[in-house]
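FYI, it's all coordinate maths here, none of it is from the lab. Since this is a predicted model, take the numbers as computed values, not measurements. Cβ atoms are built from the backbone, for glycine too; each structure is taken alone.
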Structure 1
Amino acid sequence: MAGHSKWAQIKRKKSKEDEKRGQLYSKLTKSIIVAARQGGGNPESNPALAAAIEKAKRFNLPQENIDRAIKKATGELEGVSYENLVYEGYAPGGVAIMVEVATDNRNRTAAEMRHIFAKRGGSLGETGSVAWMFERKGEIVILAAGVSEDDVIAAALDAGAEDVETGDEFFTVYTEPDAFAAVKAALESAGLPIESAEIVMRPTSTVSVTDAEQAKRILRLIDDLEDHDDVQEVYSNFDIPAEIIEEVES
């Protein structure tokens, strides 16, 4: 899934740019609040919270912000009540999209999601319309520079990982959610350079997109969704060749 790999790089670069204008900090804080409210405030027993904190630290969210978010979620501090929702729909060409949001006004967010999908030639679907095409997995991204592919695969599988995808710039290790923390710890102990680690929705099958104009419409839809303040994550099952993504992004 070369398209996914290239898009992952673009998303990480985009997130670092978002950090400069503060939008990312708000999203990271919401993610921590939602995870802590759903599974408790202890990251050792709440993998989703541990992953949210890990991501927040990767983008330099101050520790005091993390602690305050957890306290708001557990009721130790007063705060806004966010609801975690998932919207499902289709991009042009039948590409499936899942959007995870944290909102304090579901009616407003639903209307805005519907508008974004329609504006870019997509359509918002009913609950369950595309969820069956994805499965929740732990995803650990390892920088490939100076790292042996054999070493990564051996360390990952020995630690209990399910799958390893290889690429020119990084390796992606997938795990069951319950094994995520243990596999991540093992890879860190092996000295492998971890770029990111989080719980994601991984597509079980993909839709090949080879038309540049259609790819542009899909990626612009995803861009618009990710720019929305309430959106936490966007997942899709497109498979766009890296050269077409580069053409569109240029």
Structure 2
Amino acid sequence: MILGWNKRYLEILREFKFSKKQDMESAIILDSILRKTVSINKINKQIKGKTVFVIGAGTSLSLAIPVLKNFSKVVKIVADSAVKSLIENGINPDIVVTDLDGDKDSLIKVGKTDSIFVVHAHGDNIVKLFLVKYFKNCIGSTQTKPFRNMQNFGGFTDGDRAVFLASYFDAKKIILFGMDFNGKIGKYSQTKVVDRKIKLKKLRKAKSLLEWLSKKTSSELFTTSNSIRGFQKISFRELDIIIT
């Protein structure tokens, strides 16, 4: 685990009144389902030393999609709520970071490809864990202590976990798209109206975790979305220069 993560995790449990016991139970169940997982070396080869895009389902995603089409060879790590929009526009994720709250049909469709799924187990998604049987390539993740098939790369929501994942595997540069943290929920999010307040609270926490990560990572950090402390704000026009 990234040094200092356990303290961050205890803060999450306290702030959101989550149960560590339930998180662990979910991780144990997912571990039992994942009898065969993708080799860590496979995901390491995709990320280590490379420029990667991390794509979330924020309000700016629709603006980013035409730009993303121009960079087919750049590794794309995608938060699950953004998957549906990307595949509808002919963009296939290389890695999907998901707690299985995204569009089920889209996840299953991508799961049949060579995309790697990093499936996160927590206390609220136990009933959805069966979906991993549809994924060709899968790695399990947890916020608790890692064990057996379960890894802990750090992070809280799908979006910031994707950034933590890229940093964990030493990406040279990490560039964010659709990661806005602007107090608004993107139209691609699966959030219900009744969950709006808790979703915004989670996004604020995710942003604070990325700011914390920016002080620890060796990766160069950029964002095409709203400003995040520790990330260089860039425009779409600057991507060609940043990537080369």
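Out of 1, 2, choose the structure whose coordinates give distance in nm of label points 7 Å out along Cα→Cβ at positions 138 and 170 equal to 3.0 when calculated. Please report the intermediate quantities before stating the final value.
Values: 1: 1.7; 2: 3.0.
It traces back to 2.
Taking -11500 as the value of helix-only ellipticity at 222 nm (-39500 (n - 2.57) for each DSSP H run of 4 or more, over all residues; to 500) derived from one of the structures shown (1, 2), identify that structure. Each step should come with its number before you reach the end.
On the way: 1: -15000; 2: -11500.
Of the options listed, only 2 reproduces it.
To which of 1, 2 does the computed value 1.3 (distance in nm of label points 7 Å out along Cα→Cβ at positions 178 and 210) belong?
Attributed to the structure labelled 2.
Taking distance in nm of label points 7 Å out along Cα→Cβ at positions 26 and 130 for each of 1, 2, which is largest?
Sorting by distance in nm of label points 7 Å out along Cα→Cβ at positions 26 and 130 in descending order puts 1 first.
With distance in nm of label points 7 Å out along Cα→Cβ at positions 162 and 202 computed per structure, which member of 1, 2 shows the largest figure?
Top value of distance in nm of label points 7 Å out along Cα→Cβ at positions 162 and 202 goes to structure 2.
From 1, 2, which structure was FRET efficiency 1/(1 + (r/R0)^6) of positions 74 and 122 (r between Cβ atoms, R0 = 30 Å, to 0.05) = 0.55 calculated on?
Answer for the origin of the read-out: 2.
With volume of the Cα convex hull per residue in Å³ coming out at 128, pick the structure among 1, 2 it was computed from. List each step's numbers first, then the result.
Details: 1: 128; 2: 113.
Considering all the candidates, the number was obtained from 1.
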